[in-house]
Structure I
Amino acid sequence: LFRMEDWHKGGSHYNNKVNQSRITNLLGHQMLMARRLVERGCGFVTVVDCTWDFHNDGNNPATIEGMNVLGPQADHAIAAFMDDLEERGLTDKVLLLVTGEMGRSPKKQGNGGTGHWSRLTPLLVAGGGLKMGQVIGKTDRNGGEATTQQYLPQHLLATILQTVFDPGEARLDSSIPSDLARLMTTGEPIRELLA
């Protein structure tokens, strides 16, 4: 017998669906572990996913094939993680950053892969009490060069530090290294993210 209430939030089938979306891949397992660590008071968690190196060079897949496998896994794991945080009232207390060490070249190589591209790097920021639901920055039509304000690693670091720490307290706490305290208090964050 089909009971609609089982499919709504809190119902037995709903919970099973959420659990399945969370644990269908290694990244999902890692994100679940990260959420559990945060719930138990861990202040910083790093989750490393497998390589997204789409060179199509014999060791790595081409861009399309790689994205067809890794894209849905990341989508499901990150969405389930954010749903978990929301259900537990932790969305504003946890800052999620999803990024790599570099972007991918805007043009495919002859074999269907892409090279490393240091001029642009995709970044997803969620939670932490920051202003969500926006796209920040634009590129040229090829996705190779920024056409608006460029944000560098120091902007991201200032955003993280000013979100996680109270800059006023940082000035008064002698245990915080002076370079770090200075970045917390005077570093330029990504302004569009600040609520």
Structure II
Amino acid sequence: MSYLFYVAGPSGSGKDSLINGLRDRLGGGSSVLFAHRYITRCWQAGGENHVELSEEEFRQRSQAGLFSMQWQANNCRYAIGVEISHWLNSGYSVVVNGSRAHLEEATSCFGDRLIPILVTVDPAVLRQRLQARGREEGGEIDARIARNQIFEQRLHGRAIEIANDTDLCSAVDQFHRIVMNHTEISADVEN
């Protein structure tokens, strides 16, 4: 069985770094694929390798049924393409950068195939990271931290948690173990 590793967490938690670290660790030839997000923001913004769409392009693709999931956050629209269903049905596991608020809908779509991964970070560390990137003002940072604490309480025990407070390498190690444990179990069951 293939799995959808649904990585979620607040902006500044290091989701992209964690995903990129896993991609580097696995290298080519892996049975794990990494989905790009479609986002209505400049491709150069945010440090994420995403596909930039205008609002009109996003609307057209949405109406054409080209997204398996979509949501709105932080004044942008986000989506994951329908290609992930094809990848999953072809036996590949898939890693996506998802939304905490969209997790319930994603779970209802993908069921037991979905493995929720919650990237956690200490509020003080999160504040430092958000300040360092310079995209939000003080009040916006406070609101993001408060919203994150609500999401973490809501998702506690319902997702596999990876603490990404200090050492990225340790967080990538943990993520790698999670993915390998699921994909190895899947390979054992299929053989």
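The greatest value of percent of Cα pairs over 32 Å apart among structures I, II is that of I.
Compute distance in nm of label points 7 Å out along Cα→Cβ at positions 34 and 146 for each of I, II and report the one that scores greatest.
Numbers: I: 2.3; II: 3.5.
Across I, II, distance in nm of label points 7 Å out along Cα→Cβ at positions 34 and 146 peaks for II.
Upon calculation of helix-only ellipticity at 222 nm (-39500 (n - 2.57) for each DSSP H run of 4 or more, over all residues; to 500) from the atomic coordinates, which of the structures I, II produces -14500? Source structure for this number: II.
Identify which of structures I, II gives the largest calculated value of relative contact order in percent (Cα under 8 Å, 6 or more apart).
Structure II comes out on top.
Looking just at distance in nm of label points 7 Å out along Cα→Cβ at positions 58 and 74, which of the labels I, II belongs to the structure with the highest value? List each step's numbers first, then the result.
Working: I: 2.7; II: 1.3.
Result for distance in nm of label points 7 Å out along Cα→Cβ at positions 58 and 74 over I, II: largest is I.
With distance in nm of label points 7 Å out along Cα→Cβ at positions 90 and 178 computed over the structures I, II, the top value is the one for I, the highest of the group.
None of the figures in this text is laboratory data; all of them are computed from the coordinates on show. On a predicted model such as this, the values are computed, not experimentally measured, just so you know. Cβ atoms are built from the backbone, for glycine too; each structure is taken alone.
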